[in-house]
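Novice: Each in structure tokens, the structures are laid out below.
Please treat every number below as a calculation from the coordinates, not as lab data. Bear in mind that the values here come from a model prediction, so they are computed numbers and not experimental data. Cβ atoms are built from the backbone, for glycine too; each structure is taken alone.
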Structure I
């Protein structure tokens, strides 16, 4: 089973959730770099976010994680994909 079809890749649940949010909010503009996912996870926790609440469906925590991802993208902490020939 390839990585694209395997629901358990990446192995960590927080990384899978971050990957899914990045895919839905930034629409393929970001490269997948596990170290960057670690940093997002740490910043989310320091900002008062809770993975337990998030996985239970907390809209507050989901919005907080979206904000952390957007700020990381805007500040250049996420590796952006290059657009060739654009």
Structure II
């Protein structure tokens, strides 16, 4: 499995974070977050994108399905 690189940008964007599969890099836009916990959730979100890409799981899902699955994974603890 290739390593994931996470970079932080001190600007606002229409995204909170974005994952680039080709370069195995995630960008986190700090200006779009309200707390450290919020930043950590975005990092986890981008890590899940990376894990799906590395294991070929994203070939079976479209972008909307992948986003929905990540949302469910991240909120699973709250619903139990």
Structure III
């Protein structure tokens, strides 16, 4: 069964969205066979789509993005100090 999962993240502003997009952009490693991942940036929104041959792969891909985004948020807030 093929499965698609979509995730939209809304950032504080376009600059933060750009920083998050650069952190979440795929590196040079290969994705598993049967998995397609796409990211689109629009203003302060980041949209992710995962298409996979299995439901668990599509969901685990989106969960990995959420975990990385949460880590980015923690580091971003810590780097802002008391202004956050």
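Novice: If you rank structures I, II, III by FRET efficiency 1/(1 + (r/R0)^6) of positions 19 and 35 (r between Cβ atoms, R0 = 25 Å, to 0.05), which sits at the top with the largest value?
Specialist: Of structures I, II, III, the maximum of FRET efficiency 1/(1 + (r/R0)^6) of positions 19 and 35 (r between Cβ atoms, R0 = 25 Å, to 0.05) occurs in I.
Novice: Figure out for me which of the structures I, II, III the number 34, 54, 12 belongs to, where P(r) over Cα pairs in 10 Å bins from 0, in percent, for residues 11-50 alone was derived from the coordinates.
Specialist: Source structure: II.
Novice: If relative contact order in percent (Cα under 8 Å, 6 or more apart) comes out at 25 when worked out from the coordinates, which of I, II, III was used?
Specialist: Only one of I, II, III returns 25 for relative contact order in percent (Cα under 8 Å, 6 or more apart), namely II.
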